[in-house]
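*Asks:* Below you'll find the structures, each written out as structure tokens.
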Structure 1
Amino acid sequence: MVAWIFDKFEGGSQQTIVDPFLAWKRKPIILGLHSTETDNYPNYRKGSAPHFTVFPQQRTFRQHKSLEGASYSFRAPAGVSTNTMGVIQVEIVGRASNLYQLSGAPLEYLTSFLAFVCESVGIPIQCSVQFRGSAQAYGTNAPTRLSKDAFYKYEGILGHQHVPGNEHWDPGPIPIDEWIKLMKKELSAPSSPSTPVSNPKPSNPKPPTNTIEVGYKVETLDFRNADKTPVKHYLVDNLQGLLLAAGYGPDGLVGSTGRPDGIGGAKTKFYLGEWQKKSNSGAGNGKADYIAGPKTWKTLIEY
């Protein structure tokens, strides 16, 4: 999957929000829609940005996150994976109370952009849920909410109001059938705003040779000497997040911010070894080798 596509569509720019890398537990197959509840681009705090924010009235959008990992815009209550379940998240500048009124050129730009994202990632342009107003969509027990099992199996387009364990009702009662018709029309048109811009920027460099494909890119991390020399790598906090999700920690994994601390020291090594023994993903025969290789990553991601 291409990590960055902001330079492939009219009006795009990159505004990176630096957060710990959040691994996919499922390949991207859902387009998740939000409304910003603002009249302009919001200032995202750490741990809240989507993959994209689009401003239809300005015919511009910003990409904040690489598509190789999840974003953080959904709440993830205990026992429910939300952000990591293959959802490419898009915030639309506007409000849930009136986004359904979008029309004309702004709507054309928005649906063209959404079609471009779906085509780039491989998300089917379809929807089997209904978008409702606040009376039917606000709250964790709202009628619009999908069950955890239904959410885990969903493919296509949905909104924040459908995500289990969340309260928000955005993006409101949008006419999704009309939007989908415009998206499909966009893809069938001979020319469109999604035509790649001229002189695109160079693609991302090839990953290192020790990169492993397990639904997204990870690398082998060696923790055998981590009790003496902590492992320093951008994927350490991702590994810690997966160990947390598997029931280990939080002592030694979580920093003062409440998120994985990215310090691959003795505690991370210990928890990694415990997981390898439990999942038989280390040296075999229920033994740990303290090397996070393909099998270890795969068992953690699929847990």
Structure 2
Amino acid sequence: MHIAMFGGTGYVGSALRAHLASQRIRVSVFSPHSPSPLYPLETHVVADPWSARIEPGVFTHILDFYGVSGDAACARNPQEAAYRNVDSVRALMHAAAGTGIDRFVYVSTASVFDDGVQKTGNEFFENDVPRPATVYGDTKRIAENLLLSQEKVPCTIIRHPTIYGLSPCMRWDTLMQFCVQQAKKEGVVRMFGDGSAFRPLAALSHVVAGYAHVLHSPPPSQSCFHIVSENEPIRNYLERIQQVAKECGQRISVETVEQSYVPSYRVHSSFPYTNRPEYSFELLQAIWKAAVGRNHL
């Protein structure tokens, strides 16, 4: 196996590369950013996927992380989001056609369902039709449709909600990491509404395991996969942070912020990683230890 990874130098990609390196799987990274030299891999610094050259018979898989992620970033520049999230996929599809690629694995998002959160209910399954409400979700939906409507390159779409966990390239702006950091610095976490709204999360280790599964043995009858670790009310996640803080000798409070509408939804997965609160607690302990606290300010 030889994987051409486009993007993948950040939070999720660096953790996946660590796993692939441990399995002695060859990875070539195509990115405008040089990845940290933590793992043995080939790096090709390119401006964008249009600059990449895919030679016939060289790669077995394409793994596409490239693009603009997040609602806020895409809303700031919708034209750039469309260019990087849609046009880049079209370019890669064209480049991969006829090169002998076994599978094109595309990194999407559970945000393709965010319009349904508001209008049609709160349960989303892998075969449900995407209904995005944001620029981010819409560009990902269009890219998914491009891949699923062609037959030249076998493809698999992977969607996941907000991810949490430790990575060689750490992020602290995602939901759980942000709440842990806030609790450790300020002694408080803020809960919008009464905390009864359900929110799906994916542990980074489960996300990595899901990608590895799809790369090694993708079921031929399924084109879209969700990777979700648990679907719990927001209050449950915050209570776990409180318990972790208590065990580490710090008392924190939960501050309620009134909000008229808090989205509540659950994303279901065929992978066997759902509803693991004991794992979540262990992971939060590790995140707490890694977070910067008051004594480091």
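*Asks:* Taking 2.4 as the value of distance in nm of label points 7 Å out along Cα→Cβ at positions 11 and 243 derived from one of the structures shown (1, 2), identify that structure. Provide the component values of the computation, followed by the final result.
*Replies:* Values: 1: 4.4; 2: 2.4.
This figure was derived from 2.
*Asks:* For helix-only ellipticity at 222 nm (-39500 (n - 2.57) for each DSSP H run of 4 or more, over all residues; to 500), the calculated result is -10500, so let me know which of 1, 2 that is. All intermediate terms of the calculation are to be shown ahead of the outcome.
*Replies:* Values: 1: -7500; 2: -10500.
It must be structure 2, since only it matches.
*Asks:* As an exercise: log10 I(q)/I(0) by the Debye sum over Cα atoms at q = 0.11, 0.12 Å⁻¹, for residues 19-90 alone, calculated from one structure in 1, 2, equals -0.26, -0.31. Which structure is it? Before the final figure, lay out each step's value.
*Replies:* Values: 1: -0.26, -0.31; 2: -0.34, -0.41.
It was calculated from structure 1.
Values quoted throughout were computed directly from the atomic coordinates according to the rules given, and no laboratory measurement underlies them. In this text the structure is predicted, and so the values were computed from the model without any measurement. Cβ atoms are built from the backbone, for glycine too; each structure is taken alone.
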